[in-house]
1. For which of the structures P, Q does the calculation of helix-only ellipticity at 222 nm (-39500 (n - 2.57) for each DSSP H run of 4 or more, over all residues; to 500) return -11000?
2. Looking at structures P, Q, which one was relative contact order in percent (Cα under 8 Å, 6 or more apart) calculated from, given that it came out as 29?
3. One of P, Q was used to compute distance in nm of label points 7 Å out along Cα→Cβ at positions 27 and 59, and the result was 5.1. Which label is that?
4. Here volume of the Cα convex hull per residue in Å³ was calculated and came to 211; which of the structures P, Q was it taken from?
5. For which of P, Q does distance in nm of label points 7 Å out along Cα→Cβ at positions 19 and 67, calculated from the coordinates, equal 6.3?
Structure P
C-alpha cells in the first residue's frame, strides 16, 4: 500500500523505513543463496557422486595435476599408477575422471 507523500516539514514513518530495510536484506539473502550457495552445493553433490562411481581402470586427474590410472579402490583411499610410480591417495584428491575403464576417448 503506497503512502501519500509527506508534507514538507514532517518526518517519514520509522516503521516503514525499518520494514523497507528488512525487506532489502531479505532480498539480498535470497540472491546470495541463489548465486553463491546453491551452485556450490550442486557441485559438491556432483563431486560426491563422481567419487562413489570411481573404479579400477579409470583414468583420473588428481587435484595436484597427476594423471594416473586407478589400480584398487578402498573406502576412503585408492591406489593409482602413474608412469612407474604407484601411489595411494584419498578419494577426495580426485579432480576429474578423464576416461572410464573399458571406454575409449573419442577426441
Structure Q
C-alpha cells in the first residue's frame, strides 16, 4: 500500500515523502532544488537522489507528536494504532517549525 505526503518548507513545495511496501522514501522536488533551496534538515541535505529507509525517516519521525500530545491526537482521531505515516499525515500539516506535511499538494 502506497501513501504519500507533500512536504513544504514554509509555503514552498519541497518534495514528497512516501511509504511503500519496501519502506519510506523522501525525494526533493526538482524545481525546489533549482530555486534557492534550503535543506529541510542537516540529515536530509539537498540532493537529486531519493533518501530511502526501511523505517520512518528520522527527521519526519521527529515531527510526529509524542507522549500526552500523541494520546490526545489518538483520541481526536479515534484510532489508537495508527502507523507512523498515518500519524505524520494526520498531525503534521501545521507544525511549529518551517516544515509541514500535507495530504494534498497545494
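1. Here the read-out was taken from P.
2. Structure Q accounts for this read-out.
3. Considering all the candidates, the number was obtained from P.
4. Clearly, the read-out refers to P.
5. Going through each structure in turn, the value belongs to P.
Only the coordinates and a few stated rules stand behind these numbers; no lab work does. Note that the structure is predicted; figures quoted are calculated from it, not measured. Cβ atoms are built from the backbone, for glycine too; each structure is taken alone.
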